[in-house]
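A short reminder: the numbers here are calculations on the coordinates, not readings from a lab. Small disclaimer: the values here were computed from a predicted structure and weren't measured. Cβ atoms are built from the backbone, for glycine too; each structure is taken alone.
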Structure 1
Amino acid sequence: MFLPLAFLFFAPLATLEYARPPADPQTTGWPLTPDERAYVVDKPEHERRPGREAGKHLPHLWPAVPTAGHWGGTSWLDTHAKLVAHVQANAGPIDVLLVGDSITQQWGSPLEKAGFNQPWLMHFQKLKTINIGIGGDKTQNVLWRLDHGGVDGLKPRCIVLMIGNNNMFFSAETGVAAAAQGVKACLANLREKFPSAQMIVVKILPCHAPKNRFYEDILLTNAEIDKLALDSDPKVQVLDLTKEFIEGDGNLKPALFKPDGIHLSQDGYAIYAARLNPLIDRALNQK
């Protein structure tokens, strides 16, 4: 029996059940079977949304039911496969696991061979970190990756989750409460996989400008996240960065963003790091 969204637990002792079972031929595990690979590669994402297998339109379920991403061809799946290989090569204890979309991806990772201009290396160089951010991902894509080898073998002490920005492309259909439930589902998935890890859930950063639908729906989604009281779990801290990234009139602080008004500049990551640092320190020093 699959639970309605309102009853999707994040308690580590509960077995995570989605509001609707994924229609994938292979719902968990890595490597993929030939049938699952064909299902993910040959069907664009909109044809794999929950309900499509039964000819139903169920947008309120999209954010909280695992669905693989799709950039055309095999590129999204190839990116996931590279991250799985990276995770497998660094299996075992780590300090921090970063989970999210392009804003997370652009932190960089000290375990990757890259220059020291990466924001994460500049601010958290001493922490052994795995970053599994993928640009363009929505909550449902993260759920699919978590269930298909994305974190297998890791033993993180602290997990930082920021996801939901790209769900705003579809919030007019799904509603903002459903997007918040997608964030909760990602947390529930991670809590089940890593019951001893400390969690930091970062609310969706503002983007664009007031009166823009994206901007307004992010505020509404964050308000829905507040209603979920995720930090009632003693292993969960919630971080809201909104005030640090907007002016008094609600407009973005331009120095903290790239010209697209979505992604962060180095100064933006410095502000993010300053707020994140004490939470990570608290998480890593929990007994």
Structure 2
Amino acid sequence: MIARARLLLFAFIVAIAPRVATAQTAVAAPAPPASAFPGQWAPSPAEWRYPVWPNGCTRFEGEERVGCYAFVATDFGRLTRFADANRLLAPPAPGEARVVFFGDSITDGWSRPQFGGFFPGKPYVNRGIGGQTTAQMLMRYRADVLALGPRAVVILAGTNDLAGNAGPVTPDQLMDNLETLAELATLHAIRVVLASILPVSDDKLDANGQPLIRSGSKPVALLRAINQRIAAYAAANGHVYLDYFTPMATAAGTLRPELNDDGLHPNKAGYDVMRPLAESALAAALRN
């Protein structure tokens, strides 16, 4: 009798175990993957405790500052960030309209799951690196864009140049770098979408409750002037201009408060505004 009871108890446990496991799995389901296919994107490695731009090293003291500068200097363009992802990325399939989004943290952050995913279902590749300037981007452009065989590239850059992340940069120098990126893409038969620099605002607070001042190096008049130059260059050279600035700015030209949390980077609502704008610009670029 006891043996039979044990047998029945064992059978009951075996029967319900898959259901319990399924229920536990449903409760503890992980967040959606940040990459929809191998090589689409790669997060910044956890061991990278230093920023990838020189001026970010000023926050450290002593040996830590020296270590930070060494980290930046040994790979100024940060080609190591996407080296493995580039190897994992398969060649474009026949008929595939691969697109590379190339830029800084505003592009980089788009792949975070909390922002709705990076263009679900599309063969789009994210090659943004937070904090980088256009000079740094030029160094990794061949590996992170040209060699990937895209049909189009979306270039969103310049806000870190204006912030002086790698030293002073004039608007002329900024435009020179953007134009070089566009010219290299054209040489490789890659359609070019040049995005405007996004607006910024000073109405958010940091973790200590202090105002985050973003407009000091990026006043509205300067952003408008550079964006006008980007638009004019795009029109004169057969590229598509992607205007993020206008729909994301208030009447005063500052970043709309509901579209950001820190005065600089889009939040989910911000990316929701940007996504259809990018798709429309890409459609125009690939149609031309």
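Odds and ends about this structure:
- Among 1, 2, structure where log10 I(q)/I(0) by the Debye sum over Cα atoms at q = 0.09 Å⁻¹ as derived comes to -0.48: 2
- helix-only ellipticity at 222 nm (-39500 (n - 2.57) for each DSSP H run of 4 or more, over all residues; to 500) derived as -11000 - corresponding label from 1, 2: 1
- Ranked by distance in nm of label points 7 Å out along Cα→Cβ at positions 136 and 248, structures 1, 2 are led by 1, which has the greatest value.
- Of the structures 1, 2, the one that 80 was derived from, the read-out being volume of the Cα convex hull per residue in Å³, for residues 168-239 alone: 1
- Ranking 1, 2 by relative contact order in percent (Cα under 8 Å, 6 or more apart), the structure that comes out highest: 1
- Structure from which 3.9 was derived, distance in nm of label points 7 Å out along Cα→Cβ at positions 56 and 264, options 1, 2: 1
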